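Listed below are the structures to be examined.
All of the numbers you see were taken from the coordinates with simple rules; none came from a lab. Everything quoted here is computed from the prediction, not taken from an experiment. Cβ atoms are built from the backbone, for glycine too; each structure is taken alone.
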Structure I
Amino acid sequence: MDLNLPKELKAFRTKILSSNQPYIEIFPEKVPDMEWWDSKVGGFPYLPKSVDFPVDKDGIHLLFLAQINFDQVPDLEGFPKKGLLQFYISDDEDLGMDFDNLKNQNRFRVVYFPEIDKTFDNLVTDFSFLRDYDGYPPINHRNAYPLAFRKMEELVPVTDYRFEELFGEDFFQQFDDREWDVKDEYTRQISAGGHKLGGYAFFTQWDPRTTEEPMILLFQLDSDSNINCAWGDMGVGNFFISKEDLEKLDFSNVVYNWDCY
């Protein structure tokens, strides 16, 4: 991996490279035609007629954010090999996030279909029953962007809690008056921003995970002008899951977090 580290970090090069891990990079594309079960951000979801559209605790329809068809995704260890995973959130001022309980799915929802029914007559195709989303949606639900995927590798960024695990607390303070210059250069070269499955997470504020409750980055949707996506002031949305729950395909305890500048 090509790194042009500042001289202060040369001694840490091997340790930095040891943090390398795979992830799936996601590329929203402007493609006019797609199937109901294709991976996408925005638009309308894959929804069998036997399944109700997700609502919040008050019965108000949630906003469809994205869906991932794992038949279209390169293999990533620990992640599903098939099926379709969907993400819904509220368009209220908190975008469905419960600050006191990030696992509370009263105002967001993660839905998994282990098998995909491709029989057109079995699917909902008329979504005129949905309300107008006039709150604070991070996307325009009327626009759909199909997704392409590529398996990549990345190094630990300063935003992910595992950076502190690897290098200790206040790592950059040892560089005295060069502290912020060294940190800025590291961040410029190693960042976890963008849309992805797995790998390291990006935050504008702080990582809600802890070493006591480590969780895998399930899905990250970043602010992106190319798809008119904005989480507040250029923020990012993340969904996390424990390794054990992901192995069981149990998405009832997913942590949902978003933050912005």
Structure II
Amino acid sequence: MDRLPSENLIAQYVIDEEPYYRPTGQEVALYEAAYAVRMPMMLKGPTGCGKTRFVEYMAWRLGRPLITIACHEDMTASDLVGRHLLDASGTHWQDGPLTLAVRHGAICYLDEVVEARQDTTVVIHPLTDARRVLPLEKKGELVHAHPDFQLVISYNPGYQNIMKDLKQSTKQRFGALDFGWPVREVEIEIVAHESGVSPAIAATLVSIGEKSRNLKGHGLEEGMSTRMLIYAGQLIAGGVEPEAACSVALVRPITDDPDMRDALDAAVKAFF
């Protein structure tokens, strides 16, 4: 089978339509300033608060392809930079997603970067200082980053511990933006827009989310995310009864503790 030129591969990462993103502060202007000097960026905040959507929006706004890599503990350096492959015509090199972004000036987004092994993430270090290079040791090549390339990473500080955190030698290579839950009025707007429910129902869902967030550290590891509220809204907009929709999209995913489930189910019933 013929291999596609890398120029054709990168085209699939271009975002054609504007993603919906509701700014909550100065994050858009700050990111644009960081991109202007190609500063590597670190996005910190709870799961489901809009970090990925923000990166998608900024890639569209800046007109750059976006290559997203979901990090995990089994990911190797070769998964990022590439490897030699064997096919009917012999051995050939295949760029990994990071290398593809470096060569062609895409934004490379490492989502939940602390899930990756530290011996894997060190390969990004030469890209995050004045060198802006990516060594391909197995190929014997030094790839100089395209002028438009930028590296972005994200993680949830609330889940980190001493065994799963970024080294200071990595953190200090990045600028950082903090993300949290939107203020109530903005979150209502987001939930209503993304799910299709009325503002009144969106407000009720946000109230449930706020109550769950107050229980963080008191029976819940994490409160209900904006993404989860949107899921519940989508079920309701599709005709599912609100209490059942909240059970499926909000309560059951967030806890297995029977007492906590009962408490959250009671809260949902009270709100609706």
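To which of I, II does the computed value -11000 (helix-only ellipticity at 222 nm (-39500 (n - 2.57) for each DSSP H run of 4 or more, over all residues; to 500)) belong?
Traced to structure II.
Looking at FRET efficiency 1/(1 + (r/R0)^6) of positions 38 and 238 (r between Cβ atoms, R0 = 35 Å, to 0.05), point out which structure of I, II has the largest value. Top value of FRET efficiency 1/(1 + (r/R0)^6) of positions 38 and 238 (r between Cβ atoms, R0 = 35 Å, to 0.05), among I, II, belongs to structure I.
When mean count of other Cβ atoms within 10 Å over residues 46-53 is computed for each of I, II, the one that comes out at 20.4 is II. Where does the value 1.3 come from, among I, II, when distance in nm of label points 7 Å out along Cα→Cβ at positions 174 and 190 is the thing being computed? Structure of origin is I.
Output the label of whichever structure in I, II has the greatest value of relative contact order in percent (Cα under 8 Å, 6 or more apart). Please list the in-between numbers first.
Numbers: I: 22; II: 19.
Comparing I, II by relative contact order in percent (Cα under 8 Å, 6 or more apart), the maximum is at I.
Quick check on the output: 0.40 is FRET efficiency 1/(1 + (r/R0)^6) of positions 78 and 206 (r between Cβ atoms, R0 = 41 Å, to 0.05), derived from one of I, II. Which one produced it? Answer by label: II. Computing Kirkwood radius over Cα pairs in Å gives 20.5 for which of I, II? The read-out comes from structure II.
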